[in-house]
Structure 1
Amino acid sequence: MSEARTDCKPEAGVFAPVIDRNRCEGKAECERICPYSVFTIGTLSRDERRGLSFLGKLKGFGHGFKQAFATSADACHACARCVAACPERAITLVRVSPREGTSR
């Protein structure tokens, strides 16, 4: 894990990473580069595999269906290091809707 960066502009929880399941090959560059430990590498369940495109299923089979998961997405500070590091360009950052009862 990289050390936390203080130059990331947004506070945690304003943006969250979204992973394109048809592109991700679980190479773990996002997990290695993220200074906030947002990602873990795991295996897609059978139910999750059903949602893949034909090409996504072929790629998944070739990589043992290992993929990145944003298990701590609420810790994301939108530094975009994961976006730049992903060799498959499978990660995008999206603005998260404010939760009820919070002011953001």
Structure 2
Amino acid sequence: MKDVTEMAKIRVYRFNPKKDSEPRYETYEVPYVRGMSVRNALDYVRDNVDGSLAYYISCRIGKCLGCIAEIDGKNRLVCTTPFQPDMTIEPVKGRHIIKDLVTITEKGS
């Protein structure tokens, strides 16, 4: 990765209701590049550390709103939120979890 200044940690909620009995958090190290987004950090984890990580990706410019997640306790878009070391990424509360950060508004939707 170009302009890597340090390695940073990201804490991610993990849960697959089809096979896990309880959710858990995994902490990953990612190369930190000033100006990167939370999506860049998640892409690094999926591509280089754990290919089973599930999260929504589509427009990359904050238009579709599909990648909304709880980032450090606030609902934000993964694609446009600047990444900072030691962030915690979780699904939005009150949504039905398909897997990890992939959710739907309500069960059966």
Structure 3
Amino acid sequence: MQTLTTWDGRSKFSYTGSVAYGLMITYGKGFSVTISTVEYKALLKYFHGRTVEIGTSRTNPSRGSVGEWLIYNVTKTGIASYIEPILINAGYAVKAGKTQIKFI
């Protein structure tokens, strides 16, 4: 199990697995969400080479953001604050400012 800090640095979360093989994120008071390898591959393919807004709003992420993509394609739960640090830690993206991420 690995522990990281959310995008804004205000809280921590844990995850098991990997981007390549799917993973389960545990956050808050025992909440969890599983992201499959198919979902990660689709996310990486869609955003490959682009710099985009993160979209960390749980209810209204910015249009075209990773958060919006996740809500439409993975889960209605706002998980962008957890996904971006995982992608950066795994070397799939880099932070590109306070509200943007660049996919490699």
When Cα extents along the principal axes in Å is computed for each of 1, 2, 3, which one produces 44, 31, 23? 2
Tell me which structure, out of 1, 2, 3, gives -5000 once helix-only ellipticity at 222 nm (-39500 (n - 2.57) for each DSSP H run of 4 or more, over all residues; to 500) is calculated. 1
Given 32, 20, 18 as the derived value for Cα extents along the principal axes in Å, for residues 40-95 alone, which of the supplied structures 1, 2, 3 does it correspond to? 1
Out of 1, 2, 3, which structure matches 29 when relative contact order in percent (Cα under 8 Å, 6 or more apart) is calculated? 2
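Computed from the coordinates by the stated procedures, all read-outs in this text should not be read as laboratory data. Everything numeric here is computed off the predicted structure, so don't read it as measured data.
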